[in-house]
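Down below are the structures I want you to see.
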Structure I
Amino acid sequence: MLLVSAYHFAYFPVLSNIGWCGVDLFFVLSGYLISGLLFSEYSRTGTFNVGRFWLRRGLKIWPSLYVFLVAALPLAVSNGPGWGPSMLASAFFYSNYSQTIRLVGHTWSLAVEEHFYLALPLLLLLLIRLKRLPLVPWVGMALLAICMALRCAFPVNAWSGTQ
């Protein structure tokens, strides 16, 4: 949190230059902890319940997000036309793909997190079904390389959403 705050509020230039890595660090730690939950359940039971996993993850994010969006609605409406697409992108977790982000632009990270929650258990189930669970680290490294290549090929300005 401190790194992200330092990035957004440039009181200390040194910290604002490295603050961008706060969100990346959060994603890495979150991925480690979440995959740990799935692997732990798998090692105990030989499988895991995807529906229960999705419901538990959703109940940690959805209530506070929707309370925030309802609270932000009057401010969004008072900003004039164009608030609707931004609120919809946030409410349905595609704000990381939307170019219409205005008032609630910071919800892109929740969208990324939700996509991870949707994809990871499906990937693990596929690897379990194919009896290729030892490939998990290799698949992870391949996805990391692909994401880094895409990030380098299509850099995005976090403030404006433009390339």
Structure II
Amino acid sequence: MSFPPLPTWEALHPAAVHFPIALLLVAPVFALAALVLRRERRGLSQAAFFLMLLGTAGAFLAVSTGEAAEERTEGVPGAAEVLEEHEEEGELTRNVFTGLTLLYGGLLLAPRLLKRDPGSGLFLAAHVLFLLLYLGGTSLLANTAYLGGRLVHEIGVRGYP
């Protein structure tokens, strides 16, 4: 029995992008649930943070494989402009979620470091503000994904030869 050959790094891009999208869109659901369900706050907020960490790591992988896959757009009419925008937004998305993940980690550590109740009004308000910022990040993420979808489904760039 023989196994198929492993895909090249650039061919992994179509598969690599879906994990961070899913993880980064699900993470705020857990963060919001942590605000509402007081008894489960710690576990839900830790789950949200873990999903953000995995999603952000996946965003680094997606950008790396995307840079390698860039050559697949050469000679495809109309691809250059959309690719440039997709690439810039992909890097910005990665950077925004890196910052958001670090910020959320800080929000989770702050009550312990300051020896305050994590359920206090100040910390809850900070979490609500964080979720509003995160909403902006998800908007950027969705637009980045949309541009990638345009490259494949509208312009005809394919991930495999």
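With respect to relative contact order in percent (Cα under 8 Å, 6 or more apart), the largest value across structures I, II is given by II. When you work out mean projected area of the Cα convex hull in nm², for residues 2-57 alone for each of the structures I, II, which one comes out largest? Checked I, II; max of mean projected area of the Cα convex hull in nm², for residues 2-57 alone sits with II.
When distance in nm of label points 7 Å out along Cα→Cβ at positions 42 and 90 is calculated for each of structures I, II, structure II gives the greatest result.
Out of I, II, choose the structure whose coordinates give mean count of other Cβ atoms within 10 Å over residues 26-33 equal to 12.2 when calculated. Attributed to the structure labelled I. A value of 2.3 for distance in nm of label points 7 Å out along Cα→Cβ at positions 18 and 50, calculated from one of I, II, originates in structure II. Taking distance in nm of label points 7 Å out along Cα→Cβ at positions 82 and 146 as the criterion, the top-ranked structure out of I, II is I, with the highest value.
Structures I, II were shown, and FRET efficiency 1/(1 + (r/R0)^6) of positions 122 and 138 (r between Cβ atoms, R0 = 25 Å, to 0.05) at 0.50 was computed from II.
For the structures shown (I, II), Kirkwood radius over Cα pairs in Å is largest in I.
Values quoted throughout were computed directly from the atomic coordinates according to the rules given, and no laboratory measurement underlies them. Remember, it's a predicted structure, so these values are computed and weren't measured experimentally. Cβ atoms are built from the backbone, for glycine too; each structure is taken alone.
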